[in-house]
Structure I
Amino acid sequence: IILTENDPALLDDIKDFLRKIVPGNRSYNHPSNAHAHLRSMLFSPDKTIPVIDGHVAFGTWQSILFVETDVYPRQRTVIVQIMGE
């Protein structure tokens, strides 16, 4: 889960960055999808986002995006926990 601008060019840059940092075409000790596990380690598994008066309080251009690093299709569950003041 990331907070960033939902811009197609930026999303392409993120994909290029991940491919450069952790290439999918090299040999790893873990079979088949090690690069997916390593890429996922670069992201925090959770985010804290303030909600003020019923609206998320982040920058004008920011969006909440889910980054899938695995190479196999999977069903994912996103848990949203709302905490009071």
Structure II
Amino acid sequence: GWRFKDNKNKFRYNDNTLFIARKNSKTATIALVFILLMLTEQNYSEFYSICLTKELASEIKKIMAQIINASPLIKKYFTISLPKT
């Protein structure tokens, strides 16, 4: 995130909102943004995506797993857990 020039440990923005119209790859975009945030932000940072259904939330995780598994460069930074059955 953007940081203050005089204090690099303090973020200028804590919340981000992204509005995208229907059928424009929102799920894939959010999955990619989450991966980038997880790679670049401080340890133990929290990220939230608000979904209307549990199925849509699991779709984001599934796409994140596909992106991570497709890239050997970033795969070494992640451990993907299997869904609970």
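Read the figures in this text as sums done on the coordinates, not as results from a lab. All figures in this text were calculated on a predicted structure; none of them were measured in a lab. Cβ atoms are built from the backbone, for glycine too; each structure is taken alone.
Matching task: -7500 is the computed value of helix-only ellipticity at 222 nm (-39500 (n - 2.57) for each DSSP H run of 4 or more, over all residues; to 500). Pick the structure from I, II.
I
When you work out relative contact order in percent (Cα under 8 Å, 6 or more apart) for each of the structures I, II, which one comes out largest?
I
One of I, II was used to calculate Rg and Dmax of the Cα atoms in Å, giving 14.7, 49; which?
Considering all the candidates, the number was obtained from II.
So if we calculate distance in nm of label points 7 Å out along Cα→Cβ at positions 19 and 67 for every structure here (I, II), which label has the highest result?
The maximum falls on structure II.
If mean count of other Cβ atoms within 10 Å over residues 3-10 comes out at 11.2 when worked out from the coordinates, which of I, II was used?
Clearly, the read-out refers to I.
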